[in-house]
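Below are structures written as structure tokens.
Just so you know, all these numbers are worked out from the coordinates, no wet-lab data involved. Just so you know, these numbers come straight off a predicted model, no measurement behind them. Cβ atoms are built from the backbone, for glycine too; each structure is taken alone.
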Structure I
Amino acid sequence: MLDDLSTLITEQRNPNSIDIDLKSTEEILQVFHEEDRRAVAAVEAESESIAQGISLVIDAFRRAGRLFYIGAGTSGRLGVLDASECPPTFSTPPSMVQGIIAGGDRALRRSVEAAEDEPDAGAQAIRDHGITDRDVLVGIAGSGRTPYVLGALEEAHRIGAGTIFLCCTPPADRLKAFVDLFIVPVVGPEIITGSTRLKTGTATKLVLNMLTTVSMIQIGKVYNNLMVDIQASNAKLIDRGARIIMEVTGADYARAQKALECAGGSAKTAIVMLVKAVSRREADVLLEQSGGFVRRVLEDNSYVER
């Protein structure tokens, strides 16, 4: 039996936006600014839970597991978006972070709202993607009750995968039976009643940014605050990779670009080649020995330059 939707925070009317249709554009924008600040504050209040979620994701990655997002509508689209940005940003294989949306890929562009009402479909999606006990599943549902997402979480828990539920309304106690961790930034009623693509979507995107980005930093995909693990595969990324190499090594643009080419487009490898004066093969070995952390290679004096 479904929850009474009228009781959900995301379905309440926001007193700050009453008579918004009578306001000027500037006044409406002010309402947005005020409400968006509430979304940011709600996410910050969940820092401890987000950190615990990041630990679960890191543990999964370190045992060759994967991170999956699953959601319907806006929640599903945000999960797919975050997952799709990981390969170009961190050179991860597409299988490492994956997004699943109710209704399949066509739901990314056109609403397939009825798909969210089928818990069995969510469970089947978990089986179809071959989720195992090494993986982590993040279920995303602003309302905290989407049947498709709950069915997926329950199936993932049965398999032995880690389960995280990201929602913006306090979830029902019964979900504790199959959810390992709750992340619940309570953003309050939306500016347009029930339109969870607004504050709820903003809070969700912020949390997803943190789950993947912090996890990637902690497994060595970033040096300082530089995107060193990019794979330069087009003109923009070649230029960015060369500039990153320049920043770290002090090489001029031409030398950095040449090193990047010799490193097969890997900025990480090129940096180690230049700083340690080693071949591409030797640089790759050093990176493997360091667990992929550029800083460990550059700061470890046991690696003797030729």
Structure II
Amino acid sequence: MNQDILSSPKKVVLLLNMGGPNNLGEVKVFLNNMFNDKRIIGAPKPIRMFIAWLITSRRAKEATHNYSLLGGKSPIVEHTHKLVETLSKRIDTDVHYVMRYTPPYTQEVLKDVAAYDEIYAIPLYPHFSATTTLSSFDALYEEAARLGISDKIKTIDRYYSHPDYIASIVERIKEAVGEDDSSEFELIFTAHGLPQRIIDKGDLYQRHIRANVYHARRALNDAGIFFHNTHLAYQSRLGPLEWIRPYLEDKLASLKKKKVILFPIAFTVDNSETEFELEIEYREKAEAMGIHDYRVSQAPNSHPMFIEALADVYHSMQVQ
């Protein structure tokens, strides 16, 4: 047998994401874990635990009902399974996924892959934020240190301008347009919002989202796809705090054209925020505003161009 094969390092890719309930029984777990995250709520631990309990108590019933409308679990589960399966064939490397707030958790996955020589952790959010990227890295490096494998791990914290990722956005938007005239539509890049105070403290998320939109607009223009206008707005606002603007409902109300396509720019994998919040809740709001053609584009998911982007990110990490 070739000696190079025997001595080549054993590698694994971990795809990191926030997660979502695998079943209705995990809804409370998901909510409680999310609001107990110090990167989400920066209060001291005892206060944060109380806040998490309070929010979970108030939101669990409605959230459970919403997930029941989506088949009893978050759409992120099946989309991520397919993404892992597709990427593992493309790069001929073992691929696992890690969820921050629902199984499979960082602790169990890292224990399973601890024997690998090289561990490549790629977030499924291409924009850096303390609330997403850094939160996942917190869990990753804490557990890696406990297992004594920190030196095996390589990470990347952004790839929002990667040309293949941008190409996957263009292709998904083209799918949403179909055979229709794109110039008859308004296009809204909608991103998950954050409290303004997080951005004011220096979080890069909004800057990266804006840069992502810039690259996507250029790629659409280069592809000859022109809309009546393109916009950026933010969804998923929660609580009384000021969040980054413009809010999606305000943007929808301001549109001149009554045909709109929404692209979920903050997400690479469809989830409850896209398949429930955008597809159901905001659709009702849009129709009440007189918007008669309302379309939500798919996230990249396992689109071939997004698979190419992840494969290239992985290969680039190996030579760093």
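Could you tell me which structure in I, II was used to calculate Cα extents along the principal axes in Å as 70, 51, 35?
Label of the source structure: I.
For relative contact order in percent (Cα under 8 Å, 6 or more apart), which of the structures I, II scores highest? Walk me through the numbers on the way to the answer.
Values: I: 18; II: 22.
When relative contact order in percent (Cα under 8 Å, 6 or more apart) is calculated for I, II, structure II comes out on top.
Assign the value 21.2, calculated as mean count of other Cβ atoms within 10 Å over residues 17-24, to the correct structure from I, II.
Working: I: 10.8; II: 21.2.
Of the structures listed, the value fits II.
Assign the value 14.4, calculated as mean count of other Cβ atoms within 10 Å over residues 65-72, to the correct structure from I, II.
Only structure II yields this read-out.
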